[in-house]
1. Name the one structure among I, II that helix-only ellipticity at 222 nm (-39500 (n - 2.57) for each DSSP H run of 4 or more, over all residues; to 500) of -7500 was derived from.
2. I have 1.7 for distance in nm of label points 7 Å out along Cα→Cβ at positions 27 and 115, calculated from one of the structures I, II. Which structure is it?
3. Comparing distance in nm of label points 7 Å out along Cα→Cβ at positions 11 and 107 across I, II, which is largest?
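Just so it is clear, none of the values below were taken in a lab; they were calculated from the coordinates. Remember, predicted model here, so these are calculated numbers, not experimental data. Cβ atoms are built from the backbone, for glycine too; each structure is taken alone.
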Structure I
Amino acid sequence: MNPSQPRPPLPPFNHESAVQKVRMAEDGWNSRDPERVALAYSEDSRWRNRNEFPQGHEQIRAFLAGKWQREQQYRLIKELWAFTDNRIAVRFAYEWHDADGQWWRSYGNENWEFDEQGLMRERHASINDLAISPEQRLFHWPQGRRPDKHPGLSDLGL
């Protein structure tokens, strides 16, 4: 895909298009493919992710490659929280384990701003990590896209 091509749905968002944009972002991140995911962001996209501040495709790709190397067996669910013309707020949770086999559930919120081409130009993420036992895991689908029938965050009580 050409990074300069529009990435529908485009702003201004309505409820349906905002939900679609959130699911597309979830699907991309669950692919764990830094090249694919970076294409959803503008060339000059700016992020705040915990204590890291990547900017632009090259830094975003490097950030994501490192993230998915550390966060093994990564599975993510995103849920729309609110939207306006070109902004979307989501809440999310993902499960993963570290190199020592400790499972984690990471919870957070993201604020997104899109350009007129539907590319995300700003991403602000706040994330907290909770150590969990393997028995506390709730995300059990095979690696990749979350199945359509798998419960979302609200359905899981998260």
Structure II
Amino acid sequence: MELEIFNDDNLVDQTRVDWIEELVQFASNKLNLKDNTELSIHVVSVEEIHEINKKYRNVDRPTDVISFAINDGDEGLDFIESQIPDLPIDLGDLFISTDIVAEHAEEYEHSFDREFGYTIVHGILHLNGYDHIESSEEEEMIGLQETILSDFGLKK
């Protein structure tokens, strides 16, 4: 898994960046993602995620995470990937506000690590096509999410 972390405002320290890398690699292994899979995570302020949410989702409030998938069911990309097997697989981008994650950790009575891990894994699953609109899809996604978090040591 190729991971790029954008932490332009230094909202997390290097220890946290290393932790993110470990969690993403762990989740990638659990999901059996190819080694040439790419993902970007942007750690952003409350103000920045609010603006992104407003601009791209037409929701005028901040949130904890927003995911932008590169291949959102586009059959053209699937065809290209089938023709060029070594072509990197770019999942997309996650934008995460650690301040909102901290608020949610307090609200749900989780540790910051648990909530941050939840947010990252939840976003990665969305970028891999998992969803929770239908109850059967939600059951599958949440079950996989909890397995990854628990196996990583982030139990409820």
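1. Details: I: -7500; II: -17000.
The read-out comes from structure I.
2. Details: I: 2.3; II: 1.7.
Clearly, the read-out refers to II.
3. Values: I: 2.9; II: 1.6.
Result for distance in nm of label points 7 Å out along Cα→Cβ at positions 11 and 107 over I, II: largest is I.
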